[in-house]
Structure 1
Amino acid sequence: MKNTAIILGGGTGERFKGEIPKQFLPLGKRPIIAHTVEVFQRSPSIDAILVVVSEGWVQRCTADLKSYAFHKVNGVIRGGETRQLSCWQALQKLKSNPPQIVIVHDAVRPLVTEEMVEVAVREGREGMTFGLRAVDTLVECLDGEITRVLPREQIYKIQTPQSFPFRILWDAHLKAIEEGIREVSDDAGLVLRAGYKVKIIEGAPSNMKITGPVDLELAERLIQQR
């Protein structure tokens, strides 16, 4: 397989204070995760999709996605204790028949577009991430006091999808594991840490991450507009 998407849905959704992880909450008539997977299913550049969910939700996710006939989904697996370890689980699953390019995306970013997926595949030969330029003033603080005003023109808010050659992402994760690192929340950061370059491409404000009830309400409105 040339290009495989890893959809990371291992979060527990603590901000929603419910029993159902946020990626399984309804967005319109479908679970959030189904909207996300559908975009990668439609993309002509994606050959396979591997979904990672938290322990106890593999059967539920498998059943939900099966009902939509997403034939590119070739597995739903249990993730690890952290986002980093969940991605590592997926990479180990893919290693026996590795793709050329791996596209990593958050399950709770259902408003990603097919165009963004195409860009990620095209630009992932060396490593890339989407990001939004900072528009607010950002500061660094210590013990409740501002220590430095950051140069806004150099600051980005990182988004997924992110894409990398499989061998580079594997190497970055393997190095982190060997050094006892388990809680890095961003794959681009791991790749940079391993000594590789990562290109940043302007993302889209609508490609929001649903982390709380307000985000879900806004996503509902955006889905309706589509």
Structure 2
Amino acid sequence: MSSSGLPLERGLALIFDLDGVVVDSMPLHTLAWQRYLERLGVSRGDVADQMHGRRNDEIVREFLGPDLAGELVLEHGAAKERLFRELMGSNLEKSLVPGVAGFLSRTAGLPVALATNAEPANVAFVLDGVHLRQWFPVIVDGSQVRRAKPAPEVYLTAAGRLGVAPRNCIVFEDSEVGVAAARAAGMRAVGILTHAATLPNVDFEVRDFLQPELEQWLTRQRPQ
């Protein structure tokens, strides 16, 4: 076992999604899209169903048109994310998924990565805003891969930078799209039920990082 506070066998790695796993940000992402679309005079119904787990460029084209020019896609995406950060404001620490900060503090010395569809500005906003960057020696965001989740590229890139075989990586995800990406990468998947009642095709699922069953499950994992 590692000498860190987590009962993790040597040879295994942990990879975390950001939104919904580290920070419970989806309600404010949804609100930000609703308000941004209202400013543009666009009505898209239940935006949450159309955005969960997807990268911004895909969401922008979903809401504003598939033929939108690349520069406009970036501009709209950046404007919406600025609105999200304004809405989150000083509530960032309160929005952390329960137990995640303490859980991460016990990963010192372990191979740990963040792998997310999120944009670099949002990654920096969250990790620096609540002082969690130190726990992620490897960070792969949506701008660093060509194909976003559910493609496995972001997770395979993280595993490569960690120097750990995909089959020995344990991914923490909160969305079906993210779980599909982890599975396509050949990785183990833990579902974090921040909003979903359950997640299909995961090895294990917990409500948050405070549940002792999570560490019990980690204790049983072995490298292959």
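Quick check: 0.20 is what I get for FRET efficiency 1/(1 + (r/R0)^6) of positions 165 and 213 (r between Cβ atoms, R0 = 30 Å, to 0.05), calculated from one of 1, 2. Which structure matches?
Details: 1: 0.20; 2: 0.70.
So the calculation was done on 1.
Quick check for you: by mean count of other Cβ atoms within 10 Å over residues 85-92, which of 1, 2 is greatest? Let's see the in-between values first.
On the way: 1: 20.5; 2: 13.1.
When mean count of other Cβ atoms within 10 Å over residues 85-92 is calculated for 1, 2, structure 1 comes out on top.
With mean count of other Cβ atoms within 10 Å over residues 29-36 as the yardstick, tell me which of 1, 2 scores highest.
Details: 1: 21.9; 2: 19.1.
Top value of mean count of other Cβ atoms within 10 Å over residues 29-36 goes to structure 1.
Out of 1, 2, choose the structure whose coordinates give Cα Rg over 2.2 N^0.38 Å, for residues 101-196 alone equal to 1.02 when calculated.
Numbers: 1: 1.25; 2: 1.02.
Here the read-out was taken from 2.
Assuming -10000 is helix-only ellipticity at 222 nm (-39500 (n - 2.57) for each DSSP H run of 4 or more, over all residues; to 500) as calculated from a single structure, say which of 1, 2 it is.
Numbers: 1: -10000; 2: -12000.
Structure of origin is 1.
Just checking, which of 1, 2 has the largest value of distance in nm of label points 7 Å out along Cα→Cβ at positions 21 and 205?
Structure 1 gives the largest value of distance in nm of label points 7 Å out along Cα→Cβ at positions 21 and 205 among 1, 2.
For which of 1, 2 does relative contact order in percent (Cα under 8 Å, 6 or more apart), calculated from the coordinates, equal 27? Intermediate values should be presented prior to the final figure.
Values: 1: 24; 2: 27.
Corresponding structure: 2.
No lab work stands behind these numbers, since they all come straight from the coordinates. If you're wondering where the values come from, they're calculated on a predicted model, not measured in any experiment. Cβ atoms are built from the backbone, for glycine too; each structure is taken alone.
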